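Next up, some structures in structure tokens.
Each value in this text was obtained by applying a stated rule to the coordinates, not by laboratory testing. Since we're looking at a predicted model, the values are computed, not measured.
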Structure P
Amino acid sequence: MAKGFSGKSRRLAVLYCIFLGIFGAHRFYIGKMGTGLLMLFIGFMGIILSIILKMFYWYLFLPLGIWILIDLILLLLGKMKDIDGNLVWKW
């Protein structure tokens, strides 16, 4: 791949973000393990607390939802960078 551009597929990253964004799958895909783990932790905690306490914990999902939406916009515009600082550009 050309210098400055990632070999990762933007299409696959967008699909991961849409369908598995709550678990940080798109972040894991582009190599950002730390933020992927944080998204995974927040998503699971929201789900587990909602099930155990029988109450929807929207305040855990709201920031996560905003984060996912920002990531989706960055991916669609081709502005998201992978772990090496290269743009995820190739569809």
Structure Q
Amino acid sequence: MGTSVVVCIKDRFGSAASCAAGGGVALADLLEQELARQGLAVPVKRLLCFGRCNEGPNIRIAPGGAFFTAMSRERLPEVVAAVQAALAAETS
């Protein structure tokens, strides 16, 4: 199984905290664009809940990689770096 990135896009509607309310969908889109721009063929999967809504938006490198909470556009380079590290580990 290869590396992928999982982004929560859960919308809990109303006043409840959710990854969608924090921009999860836009983060997934931006991450796809950045990975493609860097030539990294890694799928970005959308998930409906990690069960950590109050910490979101949440992103996970799969399988079993880094977990990022309170994500923002400015922090996406951290995710890209984790993807690069996961890909390097796959080939070593």
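Data table
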quantity: Origin of the value -10500, where helix-only ellipticity at 222 nm (-39500 (n - 2.57) for each DSSP H run of 4 or more, over all residues; to 500) was derived from one of P, Q; calculated: Q
quantity: Structures P, Q, by relative contact order in percent (Cα under 8 Å, 6 or more apart): label with the highest value; calculated: P
quantity: Origin of the value 18, 47, 24, 9, 2, 0, where P(r) over Cα pairs in 10 Å bins from 0, in percent was derived from one of P, Q; calculated: P
